[in-house]
Structure formats: structure tokens, C-alpha cells
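What follows are several structures.
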Structure I
Amino acid sequence: MKDSSCVSCGDAGVLATNTNHSCSQCGGDRLFGFVPEDVAAILPGEAGDFARQLVRLALDEDGSDLTSLGIFAPEAESVAHIVAKQDSLLAGLPLISLVLAEMGMDRPCSCWEALTPEASIVAKGTNLARLWGPTCVLLKAERVILNLITHLSGIANLTRRYVDELEGTGVRLLDTRKTLPGQRYLEKYAVRVGGGCNHRMNLAEMLMLKDNHIDAAGSITAAVAALRARYEPCPPIEVECRTAQEVEEAVAARPERILLDNMNAVQLSKVLPLIPLCIEAEISGGVELDNIRELALASSARPADFISVGRVTHSAPVADFSMKIECRIG
């Protein structure tokens, strides 16, 4: 069942949808299914649409907050603060507007204020945002808002640790497609907040030839040729290589990028010089905080352009934030 409480009167019998709906109790009209301007600024185009769908699903999963509806009067209003319980980067604060919009608030951007700038470093105890509005709305929105902001801030924190390890090497940190379903644009935004760069957003943005593709085509040369014959214009091609022999064949095929898979520093020192500067070189696989700098410095003659790390999205600990209801008004 979808979110079934009207934000005007708390009527638990109203079915909220992604379009206008009228409440049988108060007669109010509420608009669902739009992306507020502050969210569109950080998640433009389809990124904002995916985020809205995710928030809608999260609210639908929670169903009606019957506890709050049974305790608080529909006209009850409250003020709430989001507080950092640890030092952290801050990512995702504008999503407050999106959650409030999906709950039917007409002007969600006017129902809260940021007390700390997005993408800033915050100290433990810092007040991050202040929200105000119907008590039942704030209580239902609380967990969805915190789940999003703590997850994204955690990704930003871990990304920053990897980026710091690469300082001075000239090698850029990339994320991967190892993201939670429905959260790719959000998680990759958090990577950018942490100072990392984004790999391809989807399977069409860059064509990556892995061993199963190459085996089916017969060779790296044949696989690259097949893609270029199939698409006009052809998206950028990246070839995954595991040996020096594969790197040499890939270089001859002239893809836009070569991925060096699960190679240690000694192996990288031998194969990186085989890749001309006109072809990007990416290190991937087995990369951790304690070896990323060693891998980045494996070849002074021909450093890698990128190192990709999946764990910055799939294994980042959440940041510790909380929301406190400060008082009730009226």
C-alpha cells in the first residue's frame, strides 16, 4: 500500500499517488512526483528522476505511520534538527526536499533550512539542518531522510580516504557499477563529494570488453572491431586485460582505455609502459587503502590515469547522524 496519510489532515484513508490527489477529509490537493530545484541542482535530468523513484519506494515500504497518526493531532506541528554524531563529510542534504515533496508538501524547500553547507566537513555535534511542519510528516520522513544522508555521507567519507592516499600521484580515483539497485546516481554523486571521479553511469556510456565478450568474439582485436562495426558513432571502448600479451593486443586495437585487472605493483611496472599516453590506463581489482598508493606509483615512466575501487560504494560504513524533534508548536 502506498503512503496513506494526507499531509494536511493525517487522514489514514487517503491513498497518495505520484499525481494530484484530493483528501476526502480536508479537500486539499497535493502534488506528488516532482523533483525540487535544490535536488535537480545536484542530480540533474534522469538522476533526479531515479532519486525520486527511490524515495517514493522508501516511503511506500514504510506504509502508514499509524503510531504517529494515533498519537498526534493532524494540526500538530513540530521542529526538528539533524545532528552529526561524528566528524564527517556531508552529502545528500538537499534530498530532504525530495522526501518532503514525495510526502505531498507543496513547497518543500520552504519547510527546512541547511545549517551547514552541502559537501562540507562537519564536526561531531554540529547541527546540519532544521525542519518544521506537521509532526506526522516529520516523524515519517525521519528514517528515509537519515537513511539517505548517512549512506551518502559514508560513501563520501570513504572516498576521501582513498583520494587522500593518491595525493601527489596524479592518479584519479574512479568508482564502479558496484552500487545498490536504484541508488547509482546518488552514490556516484557522493563519490564526487568525496573527491573521486565517476566511471560509466550505465552500460551504454562506455563499452567494456571483459573475458566472456573476448572469448565469444575470438580475440581482443575481433571484439573491438565488432563493436566499432556495430555502432556509429561508437561509444568509448575499454578492454580488460590480465596479461602483458593481452595488453599488447589491446594497444594494437586502439581502444580508448585499457583496464589492468588484478595486477600487483611489479606486474604493473612492466605493463603500464606498454600503453601509449593516447590510451587511458586504469588499474582495478584488489585495491585497498593499504596498497593503493603503491599501485599508483608502480611506474614512474608511465603512471596510470585511474584506479577504480568498488568498495567506496559497496562497503562504505554509514555516517552517524540523528534527527531530534525539538518541540511541538500549537
Structure II
Amino acid sequence: MTAPEPLAATSASGGSPPPAPQRTKPRESASTWPLVDRIGLYLCWAAGIALCLVMGGILAYMAVRGVQHLRPSLFFESPTPEQDQSKSGGFLDPLLGTMLITGVGTLIAFPIGVATAVWLNEYRRPWGLARAVESGVEVVAGTPSVVLAIFGLIIFQQSYFGFLSLTAEGNAVLGRSFFTAGAMMGLIALPLIVGSTRAGLQQIPDHVREASYSVGKTKAATIRRVLLPSCRPAIATGTVLGMGRIIGDTAIVVILLGASLQLQSVGEVPGLSTLKGSGSTLTSYVFNNSPAGEGQSPEKAYAAAFVLLLVVVALNYAVNRITSREAPQWIR
């Protein structure tokens, strides 16, 4: 007599047998699509390739022209105030001005942007005020920088802001300094930081917050110890994008910084005197020396533009590195 076959493990445990694995359908070829869909696909391919070719052409042209005229001495010599810039100095002062205005704008935009994003995403009360702040951020994001520059000039020319900028004879406030230009630069970087931080917070599921509350953490402690560390890559991405926005702007530099070739300090306090003075950045230096400007030195314009392009490429690389980091398990 043969022994009976053992019962299946699933039957002995009273459970149901596991479902059979589903076979995935073979990948559909685009040749089987309707004609309209294939035309749309080819147009998308053409647009992507054309964009890559345009960007590649810009990078190649600026690399060739920039390297051709770039010299190490340009990084260590200040421009001299002469009409013909082709025989006078380098772009040390505009390079330092770019760093200063980027630093001031980022220091202003970073805390305000992160705090605004946290309040909009985690509190959002009162509702009417939150909706008004959202609309304000959207308006700032779509406003041309020249409009913001004129608005900033009107505000910072008031007498009670005289300690932040240059003053003329008769205590007339000019409203031009790294402080005032940095404040407006922070304003144009603010929407990028707010949007990126909110996107990072929205990716964190509610059960993460509930788990923190269940162990006795307050809402403020949850935000500080759980949510903000979890969305750190998103915050960093928005900050770096905001820095790129600041570096590439010219209108605010011309109107609120004066676009002078050299850094002009005000006062005798080191550091503070420079921030209260005027200057320029690489973007205004490139414009001034381009064929459209008055510097009559397109060679130096190409060299400075190449340096500016390298900075932008480095910032984009930093964004890609930040966004490619390993994400938390709950958003995989």
C-alpha cells in the first residue's frame, strides 16, 4: 500500500495557494502605433535632439572662444576704469561681486523660503493668508527682474534705509549696494526654494508624521528632526537653482548695484564697507565688454562668459548629484 501524498503546505496551514505569477506583455513596438501617435513620437525625438544640438553648439562655441582668450592673469587683476577695456586689467572685481551678491541673496532667501514652505505645507492656517502667500510666490516667480529692481530702488531710496547703501551730497540715499541688490536677488530665488522644499515635504507620507507623534514628538519637533532632514536633498536642490538664478541676472545688478567696474567701498569697517558699496558681477561685465556695450573688448567678454558658463554647469552638476542620492524607503 502506497503512502498518501502529503498535503500542500498552503492547505495544511489553511491558507489559499499563492497567485500564479503574471506574465508581462511583450513591449509594444512603435511601428504598431497609429500614424498620429508615431508622428507625435518622432516630433518629440526631433525636439529633444534639436535641444541637445543647440546646447552642444553653445557649449562648444563658448568653450572655443573662451579658452582662446582666457588667461590666468584675468582672475587676479582688477579692471581699470577706462573706455577701452581690451588693454586694461582683468575681471577680479566682477568675480568677487558675483560671489558677494550670490552669498547675500542666498542667505536671505534660504531661511525665508524654507520657513514659508514648511508653513504652507504643514500648518496652512489661516487658510486665506496661506492662499495669499501662495499667490504672492507665484507672482514673484513670474515677475521680470527689471520690475523687481525698480521696486527695490524705490523702497531702498527711502531715508530710513540709508544705512544700507550709498548716500550722495545732502544725505540723499541712492539705494545702491550689495545689501539692496542682494535683497532683490533673494526675492527672485525665493520661489525656487519654496517650490522645491514643498515638493520634498509632500513626498513624505503621513504615516511618518503619525509615527513621530506616537512617540511623543510635538509638531515642531517632528518638522525639525524628521521632516526637514528627510527632504534635505529637495531643499539643497532649490537652493542651488536659486543661486543659478541669482548668478545669471543682470537687471538688478545694473539698477541696484551700479555695475561699476571696480568694487567701491563705503566706510572704514572691513567687509561691511564693501557690502554697503557698489560693484558689478560677471554678467554685467560680459555685457559691458560685448559688442553691445561700451567696453570695446569682446575677447574679455568671451573669457568672462566662459567662466560664467562653467559656474552654471557646475551648479547643474551639483543639482544632478543631489537629486540622484538614495531616496528614503517610503518614496522609492
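What follows is calculated from the coordinates using simple rules that are stated; it is not laboratory data. The structure presented is a predicted model; accordingly, all values stated were derived computationally and were not measured. Cβ atoms are built from the backbone, for glycine too; each structure is taken alone.
The table below gives the values:
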{"read-out": "Comparison of I, II by FRET efficiency 1/(1 + (r/R0)^6) of positions 203 and 283 (r between Cβ atoms, R0 = 25 Å, to 0.05) - largest value held by", "value": "I"}
{"read-out": "Value -18500, calculated as helix-only ellipticity at 222 nm (-39500 (n - 2.57) for each DSSP H run of 4 or more, over all residues; to 500), assigned to which of I, II", "value": "II"}
{"read-out": "Test item: relative contact order in percent (Cα under 8 Å, 6 or more apart) calculated as 20, pick one of I, II", "value": "I"}
{"read-out": "Which of I, II leads on mean count of other Cβ atoms within 10 Å over residues 99-106, largest value", "value": "I"}
{"read-out": "With distance in nm of label points 7 Å out along Cα→Cβ at positions 123 and 267 derived as 4.6, matching label from I, II", "value": "I"}
{"read-out": "Source structure (of I, II) for mean count of other Cβ atoms within 10 Å over residues 35-42, computed value 10.6", "value": "II"}
{"read-out": "Computed 18.2 for mean count of other Cβ atoms within 10 Å over residues 227-234 - originating structure among I, II", "value": "II"}
{"read-out": "Percent of Cα pairs over 38 Å apart - highest-scoring structure of I, II", "value": "II"}
